[in-house]
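**Q** What follows is a set of structures for review.
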Structure P
Amino acid sequence: MMLKGYGAVILEGAWLTLQLALSSMALAIVLGLIGVALRLSPLRWIAWLGDLYSTVIRGIPDLVLILLIFYGGQDLLNRVAPLLGFDDYIDLDPLLAGICTLGFIFGAYLSETFRGAFMAIPKGQAEAGMAYGLSSGKVFFRILVPQMIRLAIPGFTNNWLVLTKATALISVVGLQDMMFKAKQAADATREPFTFFLAVAAMYLVITSSVFRCSPCVTSKNATR
């Protein structure tokens, strides 16, 4: 057998990888919308906070951020916990930490994507909403966000592909995902090429499905 009995183990890791990717993207969308709301704020100091988040996160390698957030977050929790009456050492769950880390990182990338989409919307749209008596919040979520989604689909798709590939980095903090399982199997059988080739094929299946769906979604939204 090509995978020498490790096929089920690799598939188990693939399922965990998919959960990580989907959950991280959901969090990234929320943080991206918050980030772009900050960056488009008329208050300069709020816009500065949004720009700072986007600039700092996009300027540091993903692997470095993963290690900083995972180990730094765990250290911070264990420093604060005794002050709150918790004396036991806290170990961060690798899956939860991975979701938070990738969500935080790609929230910055999506904020840039969403910002570009918002800037492409004619200013008259927001002005018309305000003229009808809508609050700035309602104008943002009811008028601008729906149009932004259509314009942001190409950039969103690209970020989804990059995030999916970035899930492979989370194995460095102990998450037993597809990469982690493949490395274990490779070490046990001394056939790393076989197992990492299998992982590459699985990632290709996931990303190819996005490539195939993206034109359909884009054309469907373009007709609205």
Structure Q
Amino acid sequence: GWNALLYICYKLNLFPERRIQHGSNPTPQLVKDCLIHLLVNHFVAQPIALYFLYSAFQYFGTSFRGPLPSGPVILRDLAIAALMNDTLFYWGHRMLHHKSIYKYVHKQHHQFKVTIGIACEYAHPVEDVISNIIPTLSGCLLMGSHILVFWFWLATALTFTIDAHSGYSFLISPFNKLPFQVGSDRHDFHHSHNVGCYGAAFRFWDTIMGTDKAFIEYQ
């Protein structure tokens, strides 16, 4: 979907005026490695993970059938999912930048100094668990959200992380509109400068902890 469209934009050099790092591209070998990693993830690792996650869904009371819950319940679950995702991602991500472990795990993801959409999934298996799987799933699991609410949340979370890694700053992007959102500009800075801006979708932890000062000065 969105990732495929962004990859086409990247390969055909469409909308160059919206590229954040003009004239810069990841190496062809890195893109190839990322595509292979993505295919293995989608067709091997993720189906296996979902198989084992089914027990977790059952344990926390996820509803696989029946009507959707009321609007307020859906909004509550989505808000909890977003809050937990940002909190767990921020602290997990920041931990992975600690000099004692960075080169063993998170350095793989930071091979992309210039990001493209598919780079969001190019991560060490340990990082996948700490920064992707646990933050993304925790909120809906703990709330026992209806499976359709969970899939909606998952699609939303994937879309904003793809957007953050897109390398583009599109005016139509819903993830760059509000003053408390991270947006692609901040995450692109995180990759190009390898400092600060550890948040997922929102800025509140970066603001509280002062870890976006380098980006603010850069602007």
Structure R
Amino acid sequence: MYLLIFLAVVMIFVYLVNRYEYHNSNYKDLTGNTYNEVMNDKSKYSEFLTVEELERLDVEHRIAVNVYISQNDRETTEINVIYICHYGIFVIESKNYNGLIYGDENHRYWTQVYSGNKKEKFYNPVFQNKTHIKSLAKVLNIHENKMKSLIVFSEKCTLKIGTIKSNDVYVFNRKDLAKILKTVIKNSPEILSKDEIQEIYSKLKKYTNASEKIKNDENLYFGEKD
């Protein structure tokens, strides 16, 4: 009986601590999502964890989350997270998968193997993020060489990815995000001023917090054309 009471108290305490930390997080301010919305949505929770990792970096920056921009006259594309600092614009595609992930930079589809031997193919996220970067460059009127592509998978999966040969393209687990960004930043020149960082963020801000109509639009582009 006492053990059950103790466990209940611990669970309530953990819940309150997590809720408090979330309400004081930058992600909550950026998105307006409630604690329960994030905890009950795998995609939002994945983005939350990604933003938390980014906030660990001691670099002047701005972050935009859930950016919806027009890819063409008919389609809109969503960019999960954009990290803007003196060293460039980091365009982040967050993948909340589990199991084994097999892929190659130049293959159209990658494969997820989970629950024993179940397999599912999904569109190459390197291609997907390349499309995001092209669309973003047009919106911001900035050359693509100021942007870097980051494909971030959860810790629940093991990556079996061939060597990435393209410059400024990185594929890794979320736990390595801060470490990899520190390395990239250390080896990169400053290319954006403080004013430019703020200007880019201000432009992106109007593309965040999209209406449910846009989010549920049948023309929302997820990275692949038939």
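Any read-out appearing in this document is the output of simple, stated calculations on the displayed coordinates, not a laboratory observation. This one's a predicted model, so the numbers in the text were calculated from it and none came from an experiment. Cβ atoms are built from the backbone, for glycine too; each structure is taken alone.
**Q** Quick one: helix-only ellipticity at 222 nm (-39500 (n - 2.57) for each DSSP H run of 4 or more, over all residues; to 500) came out at -26000 when computed from one of P, Q, R, so which one is it?
**A** Corresponding structure: P.
**Q** Between P, Q, R, which one scores greatest on distance in nm of label points 7 Å out along Cα→Cβ at positions 44 and 116?
**A** R
**Q** Okay, next question. Comparing relative contact order in percent (Cα under 8 Å, 6 or more apart) across P, Q, R, which is largest?
**A** P
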